[in-house]
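Bear in mind these aren't lab numbers, they're just calculated from the coordinates by the rules spelled out. Remember, it's a predicted structure, so these values are computed and weren't measured experimentally. Cβ atoms are built from the backbone, for glycine too; each structure is taken alone.
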Structure 1
Amino acid sequence: MAHTEDLAPLLPNISAPDQVRELSIGELEQLAGEVRQLMIDTVSKSGGHLAPGLGVVELTLALLKVFDPSNDRLVWDVGHQAYAYKILTGRRDRFSTLRTLGGLSGFPRPEESPEYDHFGVGHSSTSISAALGMATARDLAGEDRKVLAVIGDGSMTAGLAYEGLNQAGGMERDLIVVLNDNEMSIAPNVGALSSFLSRNLSKPWLMRLKKDFENRLRSMGRIGEELATYARRGEDTFKTFFTPGMLFQSFGFTYVGPVDGHDIRGLVDVLKQVRNTSGPILLHTMTKKGKGYEPAETNPTYFHGVGCFEPETGEAVKFSGCSLPSYTEVFGHTLCELAECDEKITAITAAMPEGTGLARFAEQFQHRFVDVGICEQHAVTFAAGMAKQGMKPVVAIYSTFLQRSYDQIVHDVCLQNLPVVFCLDRGGLVGEDGATHHGAFDLSYLRHIPGITVMAPRDEGELRNMVATALSLNKPVAVRYPRGVGVGAECTGEPVILTEGEGEMLREGEGALVIALGSRVHPSRVAAEEVAAEGGPDAAVFNARFVKPLPEKQLRELAERFDHWLVVEENAMAGGFGSAVAEFLADTGLGAKVRLRRLGLPDRFIEHGKQKELRAQVGLDKDGIKRAVKELAEG
């Protein structure tokens with residue numbers, strides 16, 4: 001038998017999934033190694049979600065061996081798992097452009113591949129509901145195709161997944177849910193027995209035999225009905241004792257598994273059986289996150305979403321230059337400092353303790369930290385319950401994910417005026433993760449809620465002050481801050497409690513005024529200084545700090561001094577900070593005195609790329625602000 005390194009590579013000849021179906025099991029096993037190597041090489045340069053994708057290479061190959069994605073529908077949950085799928089569905093030659101401006105998205109995207117990316121994803125737990133919708137549409141149209149949802153065990157912590165399961169089981173439509181489980185602890189002997197049960201209890205002939213046997217029993221009248229019930233209970237009890245299947249069977253699914261998610265031959269056999277079985281089916285596969293790459297297997301959390309690294313060692317690439325702490329790190333450090341002096345401070349996150357900077361808090365204040373899983377709605381109402389009993393909960397969630405709990409923010413927190421602090425990481429453009437992850441709408445969806453205070457810091461030092469201020473206000477408060485490092489502001493000493501609804505003048509000037517918020521304050525000041533140095537207008541720069549309440553007293557005074565205003569924010573202009581200023585001018589009658597221009601995110605979804613590239617694209621970098629200042633003065 002030839003060694004793998006002696007075999008001719010297969011991947012260069014794979015340009016469509018129908019070519020995968022023609023390969024033997026041995027060739028699929030060889031192809032799995034080649035796909036993994038391409039993923040490692042590419043992500044080491046572009047960054048991305050490596051460990052999840054490495055864990056499903058064999059599963060992806062088995063799915064493409066048995067199903068036809070040009071006709072069948074595959075819905076990937078979140079999309080972290082879909083890198084191998086992208087490579088094998090006609091995008092291998094472009095895979096090197098992953099997560100770059102104009103290149104491939106890091107997530108399934110129908111605009112990128114209409115034939116093979118059947119549903120756009122980026123947030124978790126949507127796959128079952130979407131797939132059920134597709135299956136229902138298929139049946140209504142009389143079409144012949146299989147519909148599959150591929151969901152990770154992390155996504156199964158969210159309520160939406162169970163809402164989909166509940167509806168799917170009740171409708172009894174043909175639907176296949178593949179649960180990729182890379183964390184549940186199942187002992188080898190139990191796994192072996194479960195695999196045996198799956199191979200045998202899912203065979204079509206045996207399932208038909210069981211159905212015929214049940215029908216014969218039920219034809220015997222009441223006694224037959226009772227015997228059929230006992231037989232079913234006996235099988236369910238046996239399977240439940242050795243597998244987690246009863247949970248899914250209670251939703252009306254035929255449970256198959258757990259099976260080894262890295263055994264291509266076994267996966268292909270089971271998938272063929274599943275394909276020929278009707279009704280809702282859940283296939284439970286066991287995989288190893290980071291499979292095939294030792295650094296990712298050893299540290300799957302780090303390699304879940306990783307930056308550039310050395311592929312030979314897995315060590316992060318060291319970039320020269322910036323050594324400043326990130327806003328996330330400053331937030332985490334500040335919260336720990338404050339919690340040392342106040343035992344009522346608690347921290348809550350939704351499956352992202354590292355990403356939100358709460359890992360240190362979790363270690364230092366173990367009993368005051370709660371990770372609720374991918375359950376943002378629950379996180380907010382859970383925090384409301386804690387606040388109702390006198391605690392000071394801080395909910396740290398990415399801006400884009402907090403959108404999922406809008407109703408809970410309104411009804412469970414703000415309507416009751418409960419002192420819950422929302423710390424929104426990744427406010428604004430986040431970069432390579434793209435449209436699904438940009439924090440583009442938080443100012444818009446928060447500022448119109450009665451009773452909430454909304455702040456955005458100009459630098460990391462002001463973030464410290466705002467976290468302390470938020471905890472002192474005893475009311476609902478949101479603090480939003482960007483992804484990445486700050487500007488080098490001082491981050492030591494006691495945080496300062498800010499006056500609610502009061503901004504600060506950062507640069508004096510004449511005629512033109514730039515009112516900036518959050519991450520756009522520093523580039524606005526630099527832009528104004530450069531424009532003045534180049535002989536242009538000498539614009540003043542005001543750091544608003546507060547979106548709600550607006551610094552109205554100061555804005556009235558500024559309207560007496562400046563008749564040309566430029567408002568700069570990194571949020572959707574529709575309903576954002578600039579809208580709040582425009583409303584203020586209109587409502588107070590000051591609009592007749594002030595010529596206002598707004599600068600922010602346009603009314604479209606912004607694609608993926610580096611933050612610097614995207615800000616330049618929409619005119620929110622220093623140069624874009626300079627152009628706007630010059631145009632404002634000229635107008």
Structure 2
Amino acid sequence: MPFNKRSTLKKVFSIGALSTVLFSTLFTGNESAKAVTNSPVAINEVAWMGTTGSYNNEWMELKNSTSQDVSLTGWKLKAKDGTPAINLSGTIKGGSYFLLERSTDDAVVGVKADQIYTGALGNSAEALELYDANGSLVDTVSSWYAGDNNTKATMERVSAVDSGDVSTNWKTATAAYDGGYGTPKQANSTGTTQGTVHHLNHVSNADGAINVYFNKTALPQFAYDGNEANWSINLEDQLVNRISQATSSIDVATYELNLPKIVNTLMDKASQGVQVRVVADAKDVDPNDTENRYGIHRLNLEKLIRGKDLVVGTADDAHVLGDSAMFVEEDATLRAKYGLPATFDDFPVQTVKIGSGNQTGHLLVDAERKADGTYYSPGDQMHNKFMIIDGKWVWTGTWNFTETGTYGTDEDMNQDLLNGNQNQTVEINSVDLASIYKTEFQEMYGSSAAAPNPTNAKFHSRKTDNTAHQVNVNGTLVEVYFSPGDGALNRITNAVKNEAQHRAYFEIFAFSDQTLVNELKYKWEGSYNDMEGTRTGFDMKGLFDPSFWNQWWSASVDMTQRTASQTSVDNPNTRWNTPAPVYAGKESRKLHAKTMIIDPNTSSDPMVVVGSTNWSSNGDATNDENMLLIHSDKIANQFLQEFYARYQVAGGQVPSQEAFIQ
């Protein structure tokens with residue numbers, strides 16, 4: 001599907017009408033004497049120092065904090081000394097940004113300006129004022145409170161316009177872009193005390209619907225007509241909304257669970273008679289875990305097992321099985337914090353053999369049992385993060401149901417700031433796909449009934465390849481592979497080798513599979529051999545989580561001709577003759593994706609690889625994982641919008657909108 005300029009008409013509110021609604025009670029006396037509060041549009045970022053390309057490449061950004069489009073015709077942005085003085089025009093979309101570049105659209109490389117202006121900003125003693133179409137002053141910045149002329153880091157707003165013209169509203173940008181540090185037409189790197197503006201553009205509840213959600217920014221200027229991605233989405237809220245609609249059953253496969261709204265909503269549904277079944281990962285206790293995340297995971301599982309009445313064995317209980325046995329978290333302070341009884345004798349004390357040794361405690365979660373009744377070690381991971389709702393909705397992706405995966409910290413969660421790991425999720429309304437996932441779930445659960453069967457349960461390498469791998473979802477081919485045993489990595493490798501014709505872009509947390517590396521190398525430079533090959537014209541771009549960027553086993557070392565600090569005969573590097581444009585991610589926390597986009601924006605067979613599977617031996621041959629290949633130009637385009645945003649932040653070059661259209 002070729003790219004078309006967006007022509008979809010949206011309702012555009014004139015600022016006169018909007019200000020009547022928002023500001024009618026705010027003005028007394030001389031309205032232009034001070035900035036009004038709760039302005040829909042405010043000054044959001046200022047590159048008063050220019051860019052690394054030139055000190056003349058100044059730019060400014062406005063932000064619309066409402067959900068409605070706002071016409072800027074008649075608005076003015078000007079410096080108090082008279083230069084620059086900009087008569088604004090055009091429209092700023094709901095929840096979006098308006099980029100003003102000085103003199104030329106090349107001031108910010110790769111990002112299209114919404115308006116070009118003339119006139120230089122001073123590097124000191126400067127002040128900006130923003131006036132609406134009625135001539136009312138709606139925002140003031142009376143000093144350069146932040147920004148760095150040496151590093152060319154912009155000044156970013158971190159609080160609402162109505163909190164006053166003070167230095168604490170502004171911070172120096174920390175995210176890299178082509179011109180230094182800043183976030184042109186993206187969410188600010190320093191966060192906002194007002195909460196994240198969520199861009200929920202397209203969600204369907206129809207049979208065959210495929211909804212994709214990104215918890216970080218995207219670049220919607222690269223969207224097909226009417227195909228803007230859902231970005232800066234609170235994944236917890238979105239999943240809670242879907243769980244709330246359940247009427248009969250919810251099956252949960254969770255690596256970790258510590259989000260209160262999800263836990264409470266599952267408890268609510270169980271109390272309403274909805275069957276809630278859970279398979280969960282059991283973990284080795286980490287003595288360095290100062291936050292006791294595993295303990296919190298077990299506390300939340302106990303809440304589900306007890307139900308709203310806190311009594312084990314009643315009708316409102318969820319049923320939970322682990323890949324290894326789990327004991328009650330006994331910390332009295334934590335139990336009180338999570339609303340659990342101080343005593344837990346209803347889980348009897350047991351001494352059980354787990355792996356090679358005996359452990360004693362109040363057994364909370366039963367698990368897959370060996371033939372002799374003992375338990376497997378928790379060393380292998382049940383790494384899935386999927387839900388099956390009412391036998392028709394499948395929710396899956398890279399996102400763990402955790403605070404760090406969503407918000408980052410308690411403080412950020414309380415302010416709805418999405419400073420957690422970068423993640424992507426997909427929900428698909430398909431009875432056929434849900435049936436495939438249910439087969440996988442029940443193989444681990446050991447039962448098709450409400451209660452699990454530990455003696456029939458099979459996790460990890462004990463599982464078999466017992467599901468179909470293709471399903472038609474309302475005309476879209478969707479492939480599904482579970483690990484271990486289904487050949488997930490082999491399928492990605494074959495897709496690169498046999499199906500990718502033009503380009504492959506990827507974001508990956510952990511990537512060590514040498515066969516996949518070699519196929520990408522052959523596409524890139526026509527040779528499998530170390531330090532041989534000539535560029536073929538195949539387009540490849542990639543991002544790696546920075547924590548693994550310099551590991552000897554990481555594909556990033558092969559692709560960039562670097563020498564890692566360690567080597568191994570088990571995984572020799574095959575260095576590329578021509579370094580590829582791949583980068584370490586520069587996210588607020590982890591770059592947690594496991595995603596490849598093949599042939600987006602082409603007439604080939606655009607597809608997206610997404611799921612929980614890292615491209616490693618653990619991800620393919622040890623852990624319980626799931627992976628989708630979605631053959632859809634629209635879905636590929638949505639992932640491309642998010643990829644370009646991550647790539648730009650990391651320092652990569654994205655095309656201009658005009659080049660992309662061509």
Structure 3
Amino acid sequence: MTLNKTLTAVTQRIIARSADTRAVYLDRMRRAAEDGPRRAHLTCGNQAHAYAAMEGDKTALVAARSPNLGIITAYNDMLSAHKPFETYPQQIKDVARRNGGTAQVAGGVPAMCDGVTQGQAGMELSLFSRDVIALAAGVGLSHNTFDAAIYLGVCDKIVPGLVIAAATFGFIPSIFLPAGPMTSGLPNDEKAKVRQKFATGEVGREELMKAEMASYHGAGTCTFYGTANSNQMLMEFMGLHLPGASFVNPDTPLRDALTEAGTRRALEITNLGNDFHPVCDILDEKAFVNGIVGLMATGGSTNLVLHLPAMARAAGIILDLQDFADLSDATPLMAKVYPNGLADVNHFHAAGGLGYMIGELLKAGLLHPDTKTVAGEGLADYTRDPKLIDGVLEWHDGTGVSQNDRILRPASDPFQPVGGLKQLNGNLGRGVIKVSAVAADRHVIEAPARVFDTQEAVKEAFKAKELDRDVIVVVRFQGPKSNGMPELHNLTPTLAVLQDRGFKVALVTDGRMSGASGKVPAAIHVSPEAAMGGPLARVRDGDIIRLDAGAGTLTVTAAGFDTRTPATPDLSNNKFGIGRELFEVFRQNVGPSTEGAGVVV
């Protein structure tokens with residue numbers, strides 16, 4: 001199949017843009033890989049410390065002729081998605097031992113739940129936790145005793161942080177082992193309706209709590225298609241999972257078999273054997289383009305527009321928002337998973353899932369087929385489904401036909417001809433909007449602005465009925481330098497109520513929205529951010545703003561707008577409480593959202 005012209009052009013543009021930085025990165029990785037097994041360079045004293053507690057494995061470790069796997073785990077039992085990882089290290093160690101290798105927990109990384117911190121002060125640490133995760137993983141791997149790394153992580157900032165670490169240690173192989181989604185509970189659209197009723201006072205906290213607990217009810221990722229499940233999609237499109245591993249439920253025989261298979265594969269691809277697959281070769285320009293296409297075809301999380309550039313930079317690759325925009329225009333939207341539809345990820349997986357989607361996109365010339373993956377050479381492996389037959393894990397050809405065309409459609413007959421995200425440009429700056437869940441008649445909103453500096457002020461105005469009109473709600477000073485760029489998903493029920501009352505409503509902000517946000521038009525990640533004197537700092541109540549997702553524009557009409565003095569609010573309260581003090585160095589050194597809002601790369 002001939003590759004799509006836009007796919008080819010964007011890939012070549014990225015390669016040219018990244019030529020110098022990628023060459024420096026690869027040279028560094030090659031020289032590190034040439035040193036051979038890491039343990040061989042440690043002194044006897046170094047090694048004795050590393051192996052002191054490894055009863056039964058010391059002989060193999062000292063000989064340094066069998067691979068030693070370093071496990072980086074984001075386990076905690078507050079995140080439902082990470083609870084299954086509690087038993088993974090022992091399982092990995094047992095499998096490694098049976099197959100002639102060894103494994104050690106190299107280190108743990110923090111993993112916060114955005115669902116817990118949503119609308120709370122702790123959310124101001126969320127984006128920066130990605131960089132902390134990368135740093136913590138780096139500390140674990142710095143012991144230099146590992147021939148390959150296994151990463152255990154699922155949710156929002158955890159996978160991007162782990163990928164940044166994996167790229168930094170790109171001279172060794174890396175495999176990501178997922179945990180899978182929880183089984184389906186209360187449908188996400190029913191939960192959303194209860195949230196809106198609570199926002200208007202129609203139901204009380206007891207009914208809200210009942211709905212939330214019925215939706216989030218067990219171990220595994222939340223079942224909507226937000227950032228966590230977008231991460232899992234990304235790992236499969238980029239070849240860091242085993243094929244078909246993303247959406248198998250926890251605590252099932254197939255999930256255990258995939259974990260064991262991932263461990264065996266990690267042992268096979270070290271430089272002690274004949275199938276060396278360092279992750280620096282997997283994380284190339286084509287892999288990142290494939291990941292962006294997957295994001296667009298599935299209508300995935302806007303948070304990945306921040307994370308993908310940060311991950312790429314760790315591998316010497318420079319992505320730009322224009323790359324996302326062009327690939328979105330060339331990629332059909334093939335999936336309808338909540339918040340873009342009523343189905344959850346379990347329904348999506350049953351309908352054919354990622355294997356079907358990858359097969360369709362390959363046939364359409366919308367994916368690079370020749371990428372390296374942890375499974376081998378070529379993305380075609382990822383069109384196959386894992387099956388457990390008589391206790392043996394096998395991969396079989398996946399379905400060639402969608403099992404439910406209300407959830408998953410072929411590339412030739414998609415839900416819409418373009419992807420789920422659009423770039424926005426104009427005199428208010430540069431940002432993005434997720435359009436896959438927004439009704440077509442709301443892709444253009446023109447209305448007077450109402451300006452706020454906090455999300456709490458928006459809620460107060462809503463309760464006072466000051467927003468019962470056509471309005472574009474501007475929430476500024478929410479960028480990475482202001483307060484860590486928290487998600488503003490807590491505003492979704494409020495804005496959705498206004499929209500359901502028949503008003504034209506949109507959000508414009510230099511902050512983020514959750515990967516689960518959908519039906520209210522939201523221009524997010526607007527850069528330059530207001531705290532840096534960006535245009536949002538000059539907007540006043542009543543200015544007419546036009547958000548045009550079709551044209552990709554975000555503009556304001558106001559006399560003398562360019563010469564206004566930018567607002568400068570007091571941000572001192574953002575620096576203290578709930579650990580904020582520890583992150584001042586991050587706020588001072590963070591990059592712009594258009595480049596991934598990174599600190600460590």
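Comparison across structures 1, 2, 3 (criterion: FRET efficiency 1/(1 + (r/R0)^6) of positions 85 and 333 (r between Cβ atoms, R0 = 35 Å, to 0.05)) gives the highest value for 3.
Of structures 1, 2, 3, which gives 23, 18, 11 when semi-axes √(5λ) of the Cα gyration tensor in Å, for residues 381-492 alone is computed from the coordinates? Of the structures listed, the value fits 1.
Using mean projected area of the Cα convex hull in nm², for residues 397-588 alone for the comparison, can you identify which of 1, 2, 3 gives the largest number? Going through 1, 2, 3 one by one, mean projected area of the Cα convex hull in nm², for residues 397-588 alone is largest in 2.
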